[in-house]
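These notes open a run of structures that come right after.
Rule-based calculations on the coordinates, nothing more; no lab input. What you are looking at is a predicted structure, and each value in this text was computed from that prediction instead of being measured. Cβ atoms are built from the backbone, for glycine too; each structure is taken alone.
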Structure I
């Protein structure tokens, strides 16, 4: 049970529920193949049934950690930082990104966009979910749109989302991992017929790395 004082620090973004931190190769989207330090923040109520990190959902099981400690560990590993979750925008990302920027970091976020956009970002990967749609602001600022394809209806959803993002946003379709063998041929066919889209794969899973 955390104290009211600690909860206040979490609510202000000065502490964050930390699930895990690791240095690896970015596996998805525009920056795939790039070495980066991942900060996975706990807490998400979007509730995707195919989520592969459901243990991130309950913020209460992840220890509130001062952002100073998070930054200190991160900058020893890389200047390219990826903030993910859970849903990182559940929390105020302003304090964490401000501290990382003091050290000259390039900061990326992977988000469903379901909550108010906070923080200072060099790259925003928007991965919208039908259950809880993104805010208007994040549509206008997203650098890449990554739609997870679990079934054929997701192509329609992808087109609806593509209409909302800015004109420079890069569009990706990515097969949901457990259904990839079924949906990959569908995605390939769709991208060849609709070349504004690109294919994204979870290459880190093929490489057997985090």
Structure II
């Protein structure tokens, strides 16, 4: 699939949010980009936001809702970081609701979203401002189509969801390289991908059938 087609679909979502109705500002649209670890979700989200421009689109990653490392240790989940129960899924859904609906009396200030710092390996609150005039939020993450527990609240809050499904061998290589780039030894990175990331990839795979669009191959820029 060509990037220009994805950009066209994203622009159409933004255009649907720009008008005003009798009850006030049109609702902001939310585009979800889902898929297994290493599928290229954050890369595509950033590419779309760059093409559309900051007045049209903002990126709010699901990864900002990672639980803090200290809380993962307290819960005994640090060795499974990245699994569904290592995120604040309810908090993520609450932010999506807030982003979708404008203030009842018109534009207010920005809505702030958290980001995930891969150098610190920690979420950082208040990192991403979403200005009131921005008509499209692009959110990306593994579990947007995961219907278990508190994650079930996410899909109804997304106007459209794309599922990225690249070649698995390429995806695994990307994951190992990413872990190495962020400080893991090569053997540790390979073992972590095989044990943790691939378990999560198998978990999210069934969500593919719930997506509005499946992207198996994305053409060059």
Structure III
């Protein structure tokens, strides 16, 4: 009986010591080491890839897309886009938060529907018509065939911060007109903010919408 109790005590004490040692190593020392290395070697990435405007104020993250909308009007369920700015990909979220009603939580994602789904076809058709209408100006008409896929579909996460150069170029005339800028100036802005393929062969060329709009804001103030 005494041997059994003694053996049990030794096993429990050994388990407790292992728990304490592993807690210190994996719960304190390892996170501190990883955080220290990240802050020393990759501070920009480690701190969320924050983007600052010309005044030095943090206005977003390089990794998270943002919308550029007008204030919501009475009776509207969704705000209209602010056409002074380059617009991102559609953000087709999963809906409003229904679990925690105390805080407003963004739930994002893509529509997981087949290509022949009637709702998806209507949504893309309506979105294409809106892109054509919004981006046509008095001296530049956008054709439905000019609209790239990323202008009417969301990304897998719904939070893609990039658009294709084709979608950015499609918006140039509208942005130039709304901001009273020369089209050539805005075209150069898009070209300067177009990133190529990673290492020259991975992925596709892309434009970070937040960075582009920060540059547009600075240009329009000159």
Which structure, out of I, II, III, was helix-only ellipticity at 222 nm (-39500 (n - 2.57) for each DSSP H run of 4 or more, over all residues; to 500) calculated from, if the result is -12500?
III
Comparison of I, II, III - label where mean count of other Cβ atoms within 10 Å over residues 5-12 is highest
II
When I, II, III are compared on distance in nm of label points 7 Å out along Cα→Cβ at positions 29 and 189, the highest value belongs to III
